[in-house]
1. Match the computed value 28, 15, 8 of semi-axes √(5λ) of the Cα gyration tensor in Å, for residues 12-59 alone to one of the structures I, II, and report its label.
2. Using relative contact order in percent (Cα under 8 Å, 6 or more apart) for the comparison, can you identify which of I, II gives the largest number?
3. Looking at structures I, II, which one was helix-only ellipticity at 222 nm (-39500 (n - 2.57) for each DSSP H run of 4 or more, over all residues; to 500) calculated from, given that it came out as -23500?
4. Comparing mean count of other Cβ atoms within 10 Å over residues 100-107 across I, II, which is largest?
5. Work out mean count of other Cβ atoms within 10 Å over residues 28-35 for each of structures I, II, then name the structure with the largest result.
Structure I
Amino acid sequence: MKIAFLIISFLLDGIISVNLSQNTIFLPLFALLSIVLIYPTFRTDKHNIYLLIAASIGLLYDIVYMNTLFLNAVIFTGLGYICIKIFSVLPVNILNTYVVSFAIVVIYRIAIFLFLALIQAISFDVTSLFYSVVNSFILNLIYVSIGYLIIKKINGMNKIALSKKV
């Protein structure tokens, strides 16, 4: 079920990105946020598998959407590690999932922006960075809400409690 959720999220990223203009206020990061959403489905002894899945989704994201190699694989893995660390001290619930998702989006946008500025693919402009972060929130907040409910339903079927630390 986790893999199906990841694949659907990955495909939705592409479908929505293609059908929206670049100047929209809706910038999807569904594949990235699916990494946050699936975290509760992993037991603490399965963190290596979780990080491998995060790296794999990042690599696919690199190849299909970004035309880079290993950039998003590294970033997704790092963000997966951050999820592990945050959820090791916070219970997994909807509010904390929103907070972690917000942090992950901000960190991701900053990392990509700095990388692109470093290789001089874009000029460094704090205003553009700010708008890319802000424009990522509306659609992704809706996605996290729906995704959380789906994962909660999947977890309910597997008898895994979302409200406990994982």
Structure II
Amino acid sequence: MANYTSPHMFNIVLNSQNSVHTNNNDCTYYFNFTNIPDRKYRVSFTYKGGNNGDYIGNDSPQIFLYMGASPSTYQATTTDASQVSFYLGSLRAETHAAGQVYFYANLHDNPNIFINSPPMNNTIRVVVYRSDFVTPFSTITGPSELADYVLVLSFEEV
């Protein structure tokens, strides 16, 4: 295991090709958090996907992260409730010639989330929804899922 020094910082690489899933919009990964120092962490992420050639301009993938830790994110609702949200952020589209479209996010595209300690379980689940935060993501032109991707979670002690 890594030799941690203060401040504690580490990355977890999530490759959709190395997950338990039926499609890339709902992937589960296994990771042993027991060796991670028990600290409060700022979490940010990067994302780079493969070619999603069936993209339409108003496709809007929204990433949700479930990992057994309560994030510092809340979601407004139609009532006066304060609902904890597992929303991680949204993806941007990069287009190339010949209809190639890649979804991506860099460290500064979305706000950080904070967790009070490392997750208590050994699973990380990444789910991608449409802009309504309910409907599993599909491109508007069809039931297509996201292309294979690499998502890197960056943890930094605060």
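1. Derived from II, not from the others.
2. Comparing I, II by relative contact order in percent (Cα under 8 Å, 6 or more apart), the maximum is at II.
3. Numbers: I: -23500; II: 0.
Of the options listed, only I reproduces it.
4. Numbers: I: 19.8; II: 17.0.
Once mean count of other Cβ atoms within 10 Å over residues 100-107 is worked out for each structure, I has the highest.
5. Working: I: 24.8; II: 13.4.
Comparing I, II, the top value of mean count of other Cβ atoms within 10 Å over residues 28-35 belongs to I.
Readers should treat all values here as calculations from the given coordinates under stated rules, not as data from a laboratory. The structure displayed is predicted, hence computed values, not measured ones. Cβ atoms are built from the backbone, for glycine too; each structure is taken alone.
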